[in-house]
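Values in this text are rule-based calculations from the coordinates and carry no lab data. Please read all numbers here as calculations on a predicted model, not as lab measurements. Cβ atoms are built from the backbone, for glycine too; each structure is taken alone.
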Structure 1
Amino acid sequence: MHRFQCISGKSAYNRVMIHVLWEFHVLPSHEAEFESIYGSEGEWARLFHNDPAYHGTILLRDSQVSRRYITMDRWENIDAYRSFKQKFAADYRRLDEQCERLTDSERLIGVFNAL
């Protein structure tokens, strides 16, 4: 599954700050490029900044598992995130496809509510 294919349907948390978490396993020798693109100032963050409901990205590198990363994208609420993905669907898809060459796996961990 790619970043483009997540989040559908309605739920009770439509107006709560959300955190979208993804897990990536980066191919050898692609770590620096991955970190540049997926980090808080990277291409994904620049795309997300087109929407005022975006509140930042945190990129985490696993200290125990080589080349394993987690991204956490923060959004004002699920509706704003869905709206962004519809409005910027072509740009989102294009960037997602460009980044496929950097990883051997990508998985949506989930969408979490801020408490």
Structure 2
Amino acid sequence: MMTTGYAIAWMVYGAGGLALLAVAWRITRNAKREWRHLLLVTVAALLLTPGPIVVEDQLFLAPALFVMVLDAWFDTLASASRSGLILLGVWLMALVLSLVFQLLVRPKPSSD
């Protein structure tokens, strides 16, 4: 069952992740459009992807990047690869969606 503290922690983490995405958006404002999308999708995937963690036979979600690092550090690499594969899958899907978006809204070349 989801506790109030767990929900509040996710809301605070989500707000912080969105704030960091806004900072990344501002930092990459002078970059080319293609590179900007690549960097922002990568930051979003790393910050906002949830990963599974089991605590006292209960399944919770935590940021997958932190789950992967802590599992690799304190547990086995096999348990860390679970979160790593989730991160990789989300990142690749986000890159594909970003590519489709860029192809759909790219500026048309002028015929001057």
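Computing helix-only ellipticity at 222 nm (-39500 (n - 2.57) for each DSSP H run of 4 or more, over all residues; to 500) gives -24500 for which of 1, 2? Of the structures listed, the value fits 2. Going by relative contact order in percent (Cα under 8 Å, 6 or more apart), which of structures 1, 2 comes out largest? Looking at the calculated values, the largest one is 1. Looking at FRET efficiency 1/(1 + (r/R0)^6) of positions 15 and 47 (r between Cβ atoms, R0 = 25 Å, to 0.05), point out which structure of 1, 2 has the largest value. Sorting by FRET efficiency 1/(1 + (r/R0)^6) of positions 15 and 47 (r between Cβ atoms, R0 = 25 Å, to 0.05) in descending order puts 2 first.
Here mean count of other Cβ atoms within 10 Å over residues 31-38 has been calculated and equals 16.0, so which of 1, 2 was it run on? It was calculated from structure 1. Check the numbers for percent of Cα pairs over 21 Å apart across 1, 2 and tell me which is largest. When percent of Cα pairs over 21 Å apart is computed for each of 1, 2, structure 2 gives the biggest number.
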